[in-house]
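What follows is a group of structures, each given as structure tokens.
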Structure I
Amino acid sequence: MNTVTPRIYVACLASYNNGQLYGEWIDANQDTLSLYEKVKNMLVTSPEPDAEEFAIHDYEGFGDLRIEEYASLKKVTSFAEFITEYGDLGSTVLAHADGDIEVAQNLLDECYHGEYDTEEDFAYYWVHEVDGKEVSQFLRYYIDYKAIARDFFINDFFSLTVNHKVHVFSCFSHR
């Protein structure tokens, strides 16, 4: 779950250019038209007459994803919707995908292998559960899961850390 609701601080550029800070924090998790209406209402109440232009001067709840000053409101609402659906993992995957929602969605749908405490825990899971072959009790004590994890994450897998948990993805579909 996302810990902070995605929102943006929209500033009136007419005020800003005249030395005043005027703007409003707006919840980004709404349809684009509603977000545009809120921005328009902020501009109407600006201390500068005939204010028409705005810029995004701050944002929160988007994790490591960078929101550009002049990002389209459609893009912002798309990001917010994705993050609201997938929480902190969604914002991290979206940032990893450089804001490409299709790539992020594909990573979650086709390449995601779950959450683990460490990459070694994933290697243990893979050896004992996914491979499907029974490892004898005797041999289990001789398996170097740290080495297996190192090899896995050099070529075939990558991980993203979210809230102190390792989320594992592959370069191939696991389904």
Structure II
Amino acid sequence: MGTLLERLKRRLFWVIARTCFALYRTFPVFGPLRASIGIIYHEHKFLAIRRNDGRGFSLPGGIAGWREGEESTLRREVHEETGLRVTGLSLQTRYHSTADVPCTISVFSVEAEGELKESWEGTPQWLALGELELELIKSQKPVVEWMRKIEVEQEMRS
């Protein structure tokens, strides 16, 4: 359950996230946003965040700050959401999505280390691809094919 403060933070994230998505979907005043997300694969599972806004799972990552590069965004977001430190990354693809808000999303294959921790945005969990793709947020559904590719490549190496 967590402390009262932790529950309040989760609830606050729910309100802020839902409000911001609704407003920006309706009024995209800055045009398409930029985001970076990371595919982190370890021992036959992918790292995902059970989001506190009730939208399901997402891969670690998020919206870039003004003038923030895609790699910097990824490193910052992975650390904020999971507590892990990115030790290696490789750009896999970029795509445009309007599923949540208009956004160009950069997708990285990521190596990371450290100890997992929760954030106000959600709880990191290791999931098999079959479990994850059922509840993956709409804007990240196109990444499932890249995840399958990474899974096959890693299995061939083992």
Structure III
Amino acid sequence: MATRIRQASKSDLVPLTALARRTYADAFGHSMKPTDLAFHLKQNLAEACVARYLETDEILVAEDEGGLVGFVQVGKATRESYGELVNPGDLALRRLYVRSDKQNQGIGQRLLDASLGEGVTTFLDVWEDNLRARRFYERNRFQVVGKLEFRVESNEPTGFDLVMRRS
């Protein structure tokens, strides 16, 4: 079975939560204390959180014969998150992750393409030190429009997230 993209459903809750936690830890675990990582996963990627995301946002998953290998989460952009740059109808790309063993196979691009329509302004934030992700978003016409400090539970700054927008 080739990798296919489909809408996530409630039946995906357990494997989607496991994938979200795994891919976040793979991407950022090295940049924070284990206690901060554990807190972040508990506060933002527990099953109860992912269940809420399934109700409020659009989540698409990529799957192959082995199960889920990637996902994208898109919702409404808010001024609370992005300030005065946001207009009604703008979107926020909240998460786009692909398992590390499945990267560089076009799965992330397929997820992005399937989740974002043309003519819709979309915001995202990306860790400034995640050069690979930044290049990916730049190739997809996102431009840096701001910067946010990212703090973990211990209140230690881990750097900045760059706010990017595609119009």
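Just so it is clear, none of the values below were taken in a lab; they were calculated from the coordinates. From a predicted model like this one, the values you see are computed outputs, not experimental measurements. Cβ atoms are built from the backbone, for glycine too; each structure is taken alone.
Here are the numbers for the structure shown:
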| read-out | value |
| --- | --- |
| Of the structures I, II, III, the one that 5.7 was derived from, the read-out being distance in nm of label points 7 Å out along Cα→Cβ at positions 22 and 126 | I |
| Computed 58 for percent of Cα pairs over 21 Å apart - originating structure among I, II, III | I |
| Top of I, II, III by distance in nm of label points 7 Å out along Cα→Cβ at positions 94 and 134, largest first | I |
| Mean count of other Cβ atoms within 10 Å over residues 70-77 from the coordinates reads 22.4; which among I, II, III | III |
